[in-house]
Structures are given as structure tokens and as C-alpha cells.
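Peer 1: Multiple structures follow.
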Structure I
């Protein structure tokens, strides 16, 4: 059905890095089944030098122009809120920075330019962290994750089998499981995208008077561009939220389909 097509949730140009992945499916939830394989096809791992002596990072380390640079200095309050990375007094423009105390579990990790990984974060592969993405203190990235540019995986946030489009942010105490976040989505603190179906019946989505049954055991939330959630929201497994919706604080979003620009409140 047209209303469940990915282009109803996400705006992608023909040259978008995931245009092929998204264009290969007819219904948006099919993306959940292809995240892991897509990571495997497009990943360019670049952390082998960082973890050659162990997964726990012990000194500030940069990736600059494809080269690993150990023992850098840095300022976290640089221009426009971005960090500044230096080596022997020279600024390393567009460098990524991995701080001591971060744990990179394996080599199947790609870190783009301008990425910041803070102390206490744990990252497992396969994972792609696109340019300008932040992985903050205490985050747990469990693998099969694609975070495109300028994303935030925040403090005490756990992510697995999830796709985050440009500017998607889960800044504080969030859980993202088997989910897709569109461009400029912002999840308020404590938002949880539940993903494990506890009963055996299929999910049922109704749009334009027609029902569609989907039988997936692991299905979190598909969240369209520019959606915002208030603090402490929980989405039930199997939620489709179209672009421009807003979810009020402390709301449990029931399984189902929500049209564009809906104000979602407790029913």
C-alpha cells in the first residue's frame, strides 16, 4: 500500500547513501530485515589501529585523513559547539575523536570524520557512525547500527539493529531496538522504543480503510522525518509514526499507524 511506502516516511534524494536500500522495499518495515546486511555491504571499518593493543581506549585518539593519531589534545567547547582536536599544536580539521575509557569491541566499526565517542561508551560492530555523530558517555551500541551524519546516541542510551537518518537524536536514557528514525527526529529524555512482541498474533496496521498484517517478532518503531517525542514516552512494539507527528510526554504509544502531523496523546 502506498501509505506504507518508505517515501511516505523519509525524504531521500536519488544520490542519498541509502537510496538503494530504501528503494528495494515496498513497505517501510521491511527495512528492519535489511539493516544488518546493508551494514555489511557498505561499511568501511577503520578502527583496527585503535584497538590493536586492546578494545579499551587508553589515550585520546583521532582519526584524521584516514590515519590514526594517538595522544592528541582536544577542546570539547570549540566553535559552534564542536570539539577541536590538536596534535603538537596543529588543528586536525574534520578529525574524529575517541576519548579514553571508550570501548570498541571489535574491528567492524566505521567512524566518520567529526565523530566524537566519549568515555564509558561501548560500541560493537557491525556499526557505522557517520560524520559529526556523537556517542555520549555510557552509551551502548550493540551492532547492526547505521547512524548517518550528525546523529546523537546519548548518555545511557542503548541501540541495536537500528537505522538513524541525518540529524536523528536520542540524547538521554533512550532504548532503540529494531527501529528506524527519520531525518531530524528528536527523542525526548527517557524515550523507549520497545521491540519484543509478547503475543503470537501479527501486528495490524490500518490506513485508508485497509488493514495490513505484519508478522515480525522483533519490531520497534518506524519514525518518520521531524517527529518529536516528549520525555518518558514508550512506543509499544510495532508502531508506524508518519512525518511531523508530536508525542506528548509520558505517553505510551499503542501499536499501529499514525498519519502525518498527528498530536499523539494518551487515549
Structure II
């Protein structure tokens, strides 16, 4: 939802403010929030007061800064346990990480974007964008494309409308038409690639995690660098990664996850 559009009333505005504080990545002052807010000063102040009273935000009285509150932390832990694939997928990810020696990611879709919910580091760790709890683009990541490729038509169109199609590298697919052609190939192959589309030098192979009914639950990937391997080298992990995705899907049957 675009900030300030008023579609969801006061609740929507409050979540806009929570998002703004969270995206800052650090405690943030009222003046900074006001500068980036679509709401008038009085409205923003009222929302911050309400969120602070409810424990969703915490105000440091000495520094005058706002940060996520402990109630939000508690709710996040509950959501992690009940709505995230991470707890039940842990042993499968551990096995895949040991087998490949590479970085392993577990992701789910959140409002058309990729939410990384777990990660296993490579035997030789490499610095990259992804980490558990971080949100990334779906259109130019292996896990994102693996999930998009298996969405129903209406859900796919909604997800595509949420993509920025910013060109991060020379290989980024920066139009819906180019992405749709790629998604058709992914559905046929059963796995997706990141060809340095989000970060230069970072490549991966990814597989969707699908329920028995074909619903997208998430995706898992094996990620490495072009200095260490190439796409052909990653192909040797196609079967193990699909087996891992299938094992996670089997473990998830009977659990009730939110629709992406």
C-alpha cells in the first residue's frame, strides 16, 4: 500500500509508521520520521504516541528516538514459530549446507517481495545482501523467481505490479515481459537461476517449495560466487535442492501458512 493513501484507515497509517521505523535500521528521531512521512506533524505524533503506549514502539526519553518495541519483538517471535518455514526446515537446510558447502537460503513471499527467513553460511563465507529477516526483490533473485513462477495468474499479476524493475546489474530482467518469459522456463525446468541479476558476482540455483495442491510455500536456494563456480557448476545441486524443497513441503503439510 502506498503510504498515506488511507485505504486501511488508522490501522494502515500505524503500520506505515511501523514500517518507516523498521526500515531506518536504527533508532530514529521524530524530525527524521516527519521528513519522510506522508502524514501531517500532528497525525504522525498521535500515531507514534499510540504505538508507543501499545508497546509496538519504544521511545528513548534521553535521546528522543523511536525503535521497535518489545511487544513487537514478542509478536515477531510468535509469527516466526507459527508462520515461518524456518523452524521445521532447519534440519533439511543443515543437510543441504553440509552437502554443498555453499550458502543456503530459505525464503517466503511477502507482499510480492522476498523475505529471507533462514540462511546457512558457506564453508567459505561471502558477504552478500541476504540475511534472515531481510526483504529483497523477487524479480531478480533466484528464490523470488522460483516462487513467482508458480503463482496463479491473478496472484502473479499482483506480484508483478509490486516490482520496481530497477536494473541492478547488466543481467537484471527489468521488464515484466522479460521476466514472464523467464518464469515460463522456470516452470518447465523446475528450478530458477540468479545470473548476477541482483548483485554482481553472486549466482544461485533455487527451487520452489510447493504444497501438494501446488500452493507456493517458499523457496530454497544454493548461492555462490562467480569466482568460485559458474551456473553449469551449480547444476550439480539441482537434484539435491529439489529434494530439499520437497522434504520441506512434506514437513509443512498440515501446517497452516499465510497465503503469499
Structure III
């Protein structure tokens, strides 16, 4: 098999020192973008935390029962919680910058066909992550939080009331776990389609593995989410839909993949 003559590497030979200098430049841009995003996110950390806590606040307001609050039990807990909020926000908002810098560093060493093959996955990845995070925030959080709130016991009947007073650090950890679980899980179509594109998997393998995928999705959902049916089903069902989407995308990529031209060198 011969490679298309137009399928070349758009790069010039560089000494090792020049590669290291370029790598340092890319890292400086990435660290600088993260540092700026971290400073901005820390300045607005209270507002960002308020946004993350809004689903719980809405449900508590609907439940009534007077003023509700969140607490912290250690002097440094709120401070470190806001640091985590800033780190979480900085990672999210600076991702396009350091992902671009990584691509600019490795892209010159790829063939044009490899660039065309990888580019759609790079574009789709952040959108899928945001879609997963949005599903968790706008759909799963209200359902799951409402389910957990039902275990409160109102005062009366001679029993002590049981009321939620969520800790700020524990709530943030739970929210971050859920958002990351949904966002990372939504990368499955990118991973499976890319594996099919490079020949590690095939469309037939994905189709035959449906029964195992169903079990695997629910196992993954059970591990990544809190121990409630709402969160687990809320993650497993979209994963099954994304698995089917992966099969469709892999099938489309297989049809679009050009066939290699034979090396016409045999002459008599």
C-alpha cells in the first residue's frame, strides 16, 4: 500500500532544543491561562458556589419550613471549599486554551489525513462534556436532591425532627463528582469511534457487545454516582443512547474512510 502523495506532514525538522523550547512556550501559555482563570474564578467563587447550590436552594424553598442554610464545621472549611470552586472553574474555563496548545504542539507531526481524522473528535469532546454536565445540573440534580430531601422528618408527634443542614464542602464534593461523572462518561462516543477509526474496534464488535454494554453501563453508573436509583438510571440511560450513537458514528466513519491505493510498481 502506498500513501497519497498529498498526505504529507506539514512540519520542518527541528533540533531537540527547539522542540523543548516550544514545549516550554506551550506550557507557559497553558499555566498562564489557568492562573488567570483561577484568579477570576476565586474572585467570583461565592457566586459560582451559589450557582452550583441553586438546585438545592430551589427545592428547599419549595419545601418551605422557614429559613434554610448550609454550614461548615471547621474554621478553614469554607476557605478551602472556595479554593476548590476556583480550581474546578479554572480547569473548566481554561480547558480550550491548554487543549489548543497541546494540539498546536503535536499537530505538526501528524499527516494531513491524521489531522482530518482527529479534528472532529477534538471539536466534539468539549461539547459532549458540557452536554453531560448540563444534564446532571438541570435534570439529575433536581430529581436526586428532591428524593434525598424526602427523608426529612417534620416536628410533631412526639418525635425529634430530622432536617438537612448540608455542609458546604460535602455538597461541593458531591456536585463535582456528579458533573465529572456525567461529563467524562459522555466522552464515550469519541473514544469508541476513535478506536474504530484506528482499527482497534469494529462496528460489528460494538453491535455484538450490546448485551455486555447494557450491564457495563449500569455498573459504571452505580460506581460513579451516589447510591440512589435516580442518579444511576439518569446516567446509565444516556450512556446506552451514546453507545448507539457511537455505532452510528463508527459506521459513518467506516463508509467515509477512503480505501488505500495499491502500489503500482509491478512492471514486466
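Every read-out reported here was derived from the displayed coordinates using simple, explicitly stated rules and does not represent laboratory data. From a predicted model like this one, the values you see are computed outputs, not experimental measurements. Cβ atoms are built from the backbone, for glycine too; each structure is taken alone.
Peer 1: Ranked on Rg/Rh (Cα atoms, Kirkwood Rh), for residues 47-118 alone, which label among I, II, III comes first with the largest value?
Peer 2: III
Peer 1: State the single structure among I, II, III that was used to calculate percent of Cα pairs over 16 Å apart, for residues 143-190 alone, giving 24.
Peer 2: Label of the originating structure: I.
Peer 1: Starting from the value -13500: which structure in I, II, III was helix-only ellipticity at 222 nm (-39500 (n - 2.57) for each DSSP H run of 4 or more, over all residues; to 500) calculated from?
Peer 2: Label of the originating structure: II.
Peer 1: Taking relative contact order in percent (Cα under 8 Å, 6 or more apart) as the quantity of interest, name the structure among I, II, III where it is greatest.
Peer 2: Evaluating relative contact order in percent (Cα under 8 Å, 6 or more apart) on every structure, the highest lands on III.
Peer 1: Still on this model: Which of the displayed structures (I, II, III) returns the greatest value of distance in nm of label points 7 Å out along Cα→Cβ at positions 39 and 223 on calculation?
Peer 2: III
Peer 1: Starting from the value 0.85: which structure in I, II, III was FRET efficiency 1/(1 + (r/R0)^6) of positions 55 and 239 (r between Cβ atoms, R0 = 30 Å, to 0.05) calculated from?
Peer 2: It must be structure III, since only it matches.
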